[in-house]
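Engineer: Pasting the structures here.
Please treat every number below as a calculation from the coordinates, not as lab data. The model shown is predicted, which means the values in this text are computed figures rather than measured ones. Cβ atoms are built from the backbone, for glycine too; each structure is taken alone.
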Structure I
Amino acid sequence: MAYINGIGIISPQDTLPGSGFLDPVVELDADFLKCMEPVYKNYIDPLSARRMSKLIKMGISSAKICLLDAGIRMPDAIITGTGLGSIEDTEKILEGMRVDEKFLNPTAFMQSTYNTISSQIAISLKCHGYNSTYVHRAFSFESCLLDAILQLEDGSAENILAGGIDEMTNNHLSIIRRLGFWKRESVKNTDLWNYTTPGALAGEGASYFMISANKTETSYARLLTAATLYKPGSSEETALFVKTLLSSNGLNPSDIDLVMMGNNGDREHDLICEDVISQAVPGSCKVFYKHLCGEFHTVSGFALFAASNILRSQSIPRSLQLSHARPEKLNNILIHNHFMNTDHAFILISR
């Protein structure tokens, strides 16, 4: 068994400790949704923070928030998923090479490597346990969760700090826009579904979860499984994949009380997403989450945060924009994430 016993998240919404559960919603009109960062000195020594990039500070802070929430001082393992790592530091290296290669900053080079986030969290906590980083683009967070589940099943660990983190910069946004991934205009996030232009609304975020072998009085939910499907040939193939996933966990489509939809504002691909879910889990109640955090490679972490809180509180925030009447019960939630109809990922959790 795997249980979610703690959550720490930094996102474009006010998800820091002491805030309400996505209430009130933060409305933004921007090129991309930028995180609401905490007061870092509450979690990181200010002298050390001076040498850290934004991504590393968000990673350490969200990890420590998660530990405090779970009431655990030291995890047995730390596992991180990131699609792009520290883009900010990578850009600093490239800019240094462009201007004058003789004065390259070694700190930016060290912090640009993908495993720096997990390593810095371990150094900050003085954790000497298993430490791993997955860089599988849109599958990075799900790969992280699968590793955590395997570690628990193998008995190698009891409490695992598992998370996903990615950042966005203006340079990266500008470059990737040319490929048609992001919208070319500023977008009001709460009106995202009214836009018909191609591309998604970009975002960023950092989320860590305490995945534990034992249930506690404050457990959020039970993590059943995570699964990924790469380049499906059709919506029918993806829907069949979902049905098989449910069946392998002893569930029928009718047992899914809520679906966290992977719509991101790109109308062409959102229609595919809706087609998949309508075939796999017909008649299900649906909510949307990417208008609150934007699209990024480890966005499933935000969805898992929302779904876990829904199961524990047995309530659905209005900000998630429920597409149907509220379900009578909330026992099983299916999370769907997709990117450009190439990467489809699913997370299944229960009350």
Structure II
Amino acid sequence: MQLSNPPYVVLSMSRCRTAWLARFLTYGDWACGHEEIRHARSLDDIKAWFSQPNTGTAETAGAAWWRLIPPGVRVIVVRRPVADVVESWMRLDIGMDRATVTRQMERQSAKLDQIEARVPGVLSVQFDDLANEETCARVFEFCLPYPHDQAWWAALAPVNLQINNRTLFRHYQAFRPQLDKVAGQAKHRIIAGMARPVGEVEGLTFQTESFDRWYSDAAPLFREHMVQTDQAVDDYTRKNLPLLRAIDELGMMQITTARSNGRMFGYIMAVIGPSLDSPDKTEALFLPFFASKDAPGVGRRLQRASIEGLRARGVDDLFLRAGVRGDGPRLGALCRRLGAEEFGQLYKLDMKAA
């Protein structure tokens, strides 16, 4: 969606007047947030935020994720020497170790270097120059569709606006697991975006594989699967791997993969067992299912290959689940195209929470 008034983002290290800028740039029909990234719980939250018109934000923890900024968003960078930022932190006397702060600020400063070099149209200003009306006017007119308001600047220029850093730290600590999850998803998305396009995938083959071979080769797909289903990027390592391996060794699992030149582009797992309704029947249940977007159309072909494999093993009934995460809600239509019929609904009761 192309916005007539796309948002802007001010990126800097901390202790660079971002709280003041957020107030200065909240003007007319526009609102500027401050440290909004701390409220994100998924990449979808960030995408939704960028969909808003007449909105901006000033962020001191967002420089590392600059590659995820959508095209058209205006970017402002505020620079300040690392040594000055560290000294400002030390004066706060809130228990921050100088060496740790220095390392963090050096990493952030390096990211700001990247932004200045690689983001088209970025506006870069110096922290000290924000004391001058001319620099503030440039920032104001870069971000907003209004001419500089001298009276507005004069009213705010002498005001020292700062946030309560202790309160901010408490927030980060309380929500650290959620923020770490989003940070991991963002890192994965950035790395995936830097990879070369795959191009047309030729010679796809479909085969049944052992659990260990599948698991050892599928890590890139697992990580993308986790991100698309709003899980932590390494959550796949916390599944019940010993049980899954044991089920496979008992011959009660079928893992079907799609590969081209050895590279995996999709997988689907089915768990197989005797029917509780009839001693003469065998049932299977589809569980994890993922198809890379680098190989369009592989999903349906993968399902059909798995179904043929199950049929050859004598499976009588196959249950297909349309989950609630990722593309799960859309899988119902795919199941119907395969000839499957609705068979009640699946509910989950959390026994500890009930």
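Engineer: Can you tell which of I, II yields 18.2 when mean count of other Cβ atoms within 10 Å over residues 154-161 is derived from it?
Structural biologist: The value was obtained from structure I.
Engineer: Taking 12.1 as the value of mean count of other Cβ atoms within 10 Å over residues 114-121 derived from one of the structures shown (I, II), identify that structure.
Structural biologist: Source structure: II.
Engineer: State the single structure among I, II that was used to calculate mean projected area of the Cα convex hull in nm², giving 17.2.
Structural biologist: This value belongs to structure I.
Engineer: Could you tell me which structure in I, II was used to calculate relative contact order in percent (Cα under 8 Å, 6 or more apart) as 24?
Structural biologist: Clearly, the read-out refers to I.
Engineer: Let me ask something additional. When distance in nm of label points 7 Å out along Cα→Cβ at positions 74 and 98 is compared over structures I, II, which one is greatest?
Structural biologist: Result for distance in nm of label points 7 Å out along Cα→Cβ at positions 74 and 98 over I, II: largest is I.
Engineer: Out of I, II, which structure matches 0.00 when FRET efficiency 1/(1 + (r/R0)^6) of positions 138 and 250 (r between Cβ atoms, R0 = 35 Å, to 0.05) is calculated?
Structural biologist: Answer by label: II.
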